[in-house]
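Input: structures, listed below.
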Structure 1
Amino acid sequence: VPNALVLFNPALVLAPLEGLDLQGFATRVPEERLGTAPRNLSPAHHVRRGAPPTIIFHGKADTTVPYATAEAFTRVMHAAGNRCELAGYDDQPHGFFNYGRQNGRYAETLAALDRFLVSLGYLAPSPVAAEPAAPAAATPTAPNILFLFADDQRADTIAAHGNPRIKTPHLDSLVRSGFSFRRNYIFGSNSGAVCVPSRAMLMTGKTWFALNTNTLAGEKLMPELFGENGYATFATGKWHNGQPSWLRAFQRGEAVMFGGMSDHTKVPVRDLGPDGKLTEQRVGEKFSTELFADAAIRFLERHDGRKPFFLYTAFTAPHDPRQPPPGFPANYASRPPLPPNFLPQLPFDNGAMNGGRDENLAAWPRTEAVIRDQLAEYYAMIEHLDAQIGRILAALRQTGRFDHTIIVYAADNGLALGSHGLLGKQSAFEHSMKVPLIFSGPGIPRGQSSQAFTYHHDIFPTLCEIAGLAAPPHLAGESLRPIWQGRREKIRDSVFLPYIQVQRAVRDERWKLICYPKINYLQLFDLQNDPDEMRNVHDDPAHAPHVARLLGLLREWQTKVGDKLEVPAASRPPALLDLTGKERKPDQWQPDWIVKKY
């Protein structure tokens, strides 16, 4: 239970303060009345870092304790790195709570206080706390949101999550200061460009069966909702769902890349000009990760603090071309070992082998030398990404907003990079569907994690609950906050992983079933004893009950989300596939040195 100090009509500033003229203010109380010099008792002159979270309710027409003093106190608290929110009431004088008690001010204030306590984790959400705040009171009680989004990052590429081969000190710090969801998934994909539906589901809180993933037309978007409720919204980096949806979602932006990928040293970007229109496309002057980090830092440095912010930074790393900046490849000169589920080739056609760009980035069969080289470049890209995240977190601290900011770290999808003989993410295997998800900030337990099954579309309702906003109706996701508060152990008992019209998978705590409808092939994996999905035990008669149960569960998921694809009830051996010597199309995005090497 937190300590609480309630002050009625406090005089927050009793002595001269930089940027505040006290002439004519009733707060200039004489020393003889105070018994000491005003500065000695002035709250604003004794603020230190670590002060408890504070919320102030104040009438803007107060002449006894002017509203400007409350604003000044709030600035001092923010400068010290403390959380302080100011709820202003237009045209209300000193003591207005005592006049006209039927005017709804009590209920309004209690609702705002509830939202504040909910955002700190001190109070469970209630119908009152969950109501959308009125414009005048919405922004003061809300935390800032910093959303950091990686591109093509596997879940097993964070040192603090158990990978001793990679160096991610800043992501490790988020793990130590926050709460990790270790079984977080994307909800499959309706496209070989997996990042398109993944980002669409993140921004809408819905599955790809329920929306137009290319345009997001007709959907309420996460940053759009926050902007409507008093947030300053800003984006930099990748947006792969069309310019109209981006313009609807964000109020400001810099160095925005519309599209899927590019050479990291020649990123085509646009800014949102002061006229509300996108500028002409330009080529970024730095490596992509540094370019986007610079834009995020500039936003933090320029933000005036009058509103909470929603800052979305969508990196294009570690997506290929895997071209780490100078200095970083040296850290992985010894090259990471092969993944435990490495194969030279996937021995059957999973429906995503022909025409896929990702699978053409190395010849068949895959060799140990090529995969270890690509892993070294991939790890170097992630370490460089981690360094830029460190710069953003440092700027957040330097601007005094770190302790009042919810930080979310996630990635749009995983990647095979040699696992099962694959290179891309067009499969239902764990390495491609499972991705990092970390929350850190006020009210979130430090250094804890959960094995609950989660999806990206849970993030939207989670952030709404943290900020005290009502989530849009009919979302597929659910808030994850009850998990770290200890009120729920899990959100769902299983996950469904549908990939276009060629793969369907479902998993529970131990077992996973993957269906390949085009070839009537089924795989069953015991993830408890085979987490790398290497031993298909479908044909073992002892496991027939698991197959039947999972097929039923998969069909329940299909009914729930509106998936009409027929899945096979029985399995037959697939035709063997050998792509040795298969001609590959050159990839337009790869630098010459990568084309020559691979």
Structure 2
Amino acid sequence: MNNTAIEKRTFTQASRSTAGLTALARRAAATAIAALISSSLSPGTEVLAQETPAPGQQVALVTGATSGLGRELAIRLGARGDHVIVHGRNVERGAEVVDAINAAGPGSARFYGADFASLTQVREFAETLLADYERLDILINNAGFGSAPDERWVTEDGHEYRFQVNYLSTFLLTHMLMPRLLASVPARIVNVSSGAQTPIDFDDVMIENNFSGRRAYAQSKLAQIMFTHDLAEQLEGTGVVVGSLHPATFMPTEMVRRAGATPRSTIAEGADATMQVVDSDDFESGQYFSGLTPRRANDQAYDPESRARLRELSEELTGIRFEGQDRRNPTAGQRTELQARQAAMGTAPRPIEGINSIWIDELTWMEVRDEIAAGRTTAIIATGGVEQNGPYMAGGKHNYVLEAMCDAIARELGNTLCAPVMKYVPEGDPENIRYPGTLSVRQETFRMMLEDVANSLKSQGFTDVVFIGDSGGNQNGMSEAADRLNEHWGGEARAHYIEEYYREDIWSCEFLKEELGIFQQPDNCTATRDMYHDDVHYSSIVATVDPRHIRAPQRIAAGLYSINEVELGPVERTLEIGRALIEYRTEITVRAIREGMVR
């Protein structure tokens, strides 16, 4: 969990496709949309995320929480001590809600921006929450768009605007966050719907014919209720309870004012009804409420065939699928049986002898289990990369070096296994890569990958996780990941960033000259000469994995088997140099790891 004072989140504002409209209609739609969202999230906006939940603090997400009912719900949840994830489009409003919650206490809050008219932004939002939070106790799906203006819009994804904003994005977000809800049981999902409900015409779901804003709104709200019933069946016995409601009639919200309606209820009344669904244990999962009272929704909500058609359509449009009770959400009895089988498998003896390997991906799960039980509780996460290295060296140079180095380090250190070499690392802006074959990820992606793999290892019983990296661009990410993991783990396990692997006698320059009598030209300590990101150090170590990775046969045939004015041949000499370098680098790294572990 990130504990910095302020994080920056950037989401781009969704554009809305108006394909199929006349030029005049497109201009009118664009003008209306611009007027409605002119104060909303703009491209490149930095979204503030200021607080993280305390240990044991309940975590609640409220979508559409920057005004109206959503704001009131967020304030109430914070006032009772919850950590509130405040979602919206408007940064200033989001900051105001977060500040109000954090200032009042005892709860805390963070703001995340995402436009539900963009499924891409919804996916990014969910992925960010999955990375930032380990639990989610309450999900209130409140974000929505009303019936006015009475115009048909199409999102950038090609869907009718209200159907996507009010329902489809909720469907996607809920399913993507399901792992956190299931990990936090008892958990609660509340879908804020409406008393306005119109049956879905499955021959014209996007209402291309006979459109009205009220029909589009009412159809999307019935879809939410149908989704609630589906979830209740799928989540039976898991500890996640689902409810939906019409909170109140014509509250004084922006949505109601835009429709020109006269308010008849207060926001407080709507919040009272919603909080009842959040907190009450006196209703059956799937129940629909009107205010504080259980009610029957439109008949289509109870039709299994209609719900199945909506589910299949939603899965097709979002690309996500919830497999249901039998596979992903077994009943209590099925879970008990499964746990018993897993416990039996966990202690079952291996039917055959294992192999002599320190690589986790080469071992069976039983072999890894037994290695941990035997005391091999240190794991190395080595980070390499794929980049241009000149005309002779394969792009995976760093990965091949680490194949040789991690094996040697683990065996010398003892009681150590190696995770598979992490091949995707920051090599620059992924959208502006100059050399073909270079692959890159963003720094935040790299750091999250490190943390996820390390947490996986810890959960299995590894007590020390060691980071080593063979490329300069990897160093900061590994250092930051180690710091964050140590703070998160609180002493239950330890993460160690070993900078000496990369920093001490980098590229073995002094060792090559003083111990092996090898002098490269020009005589400066760098791995890049004459545009070749290659040298004797790299060529020799990579050759110990496979001489073909440095194109040894082809270079020998062409009379080009040299680097930086140093003859590499014959191949056996290259391998001898490589083995000496591996031994030298192993000694440096093992010493640093041992010193780090006693600190």
Suppose Rg/Rh (Cα atoms, Kirkwood Rh), for residues 214-277 alone works out to 1.07; of 1, 2, which structure was it derived from?
2
Comparison of 1, 2 - label where relative contact order in percent (Cα under 8 Å, 6 or more apart) is highest
1
For structures 1, 2, calculate mean count of other Cβ atoms within 10 Å over residues 182-189 and state which one comes out highest.
1
Matching task: -8000 is the computed value of helix-only ellipticity at 222 nm (-39500 (n - 2.57) for each DSSP H run of 4 or more, over all residues; to 500). Pick the structure from 1, 2.
1
Once mean count of other Cβ atoms within 10 Å over residues 142-149 is calculated for every structure in 1, 2, which label goes with the largest value?
1
Output the label of whichever structure in 1, 2 has the greatest value of distance in nm of label points 7 Å out along Cα→Cβ at positions 494 and 590.
1
With FRET efficiency 1/(1 + (r/R0)^6) of positions 110 and 446 (r between Cβ atoms, R0 = 25 Å, to 0.05) derived from the coordinates and found to be 0.65, which of 1, 2 does the value describe?
2
Comparison of 1, 2 - label where mean count of other Cβ atoms within 10 Å over residues 198-205 is highest:
1
Thinking of 1, 2, which structure, once mean projected area of the Cα convex hull in nm², for residues 294-509 alone is computed, gives back 19.5?
2
Which structure, out of 1, 2, was volume of the Cα convex hull per residue in Å³ calculated from, if the result is 165?
1
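Any read-out appearing in this document is the output of simple, stated calculations on the displayed coordinates, not a laboratory observation. Computed from a predicted model, the values in this text were never measured in an experiment. Cβ atoms are built from the backbone, for glycine too; each structure is taken alone.
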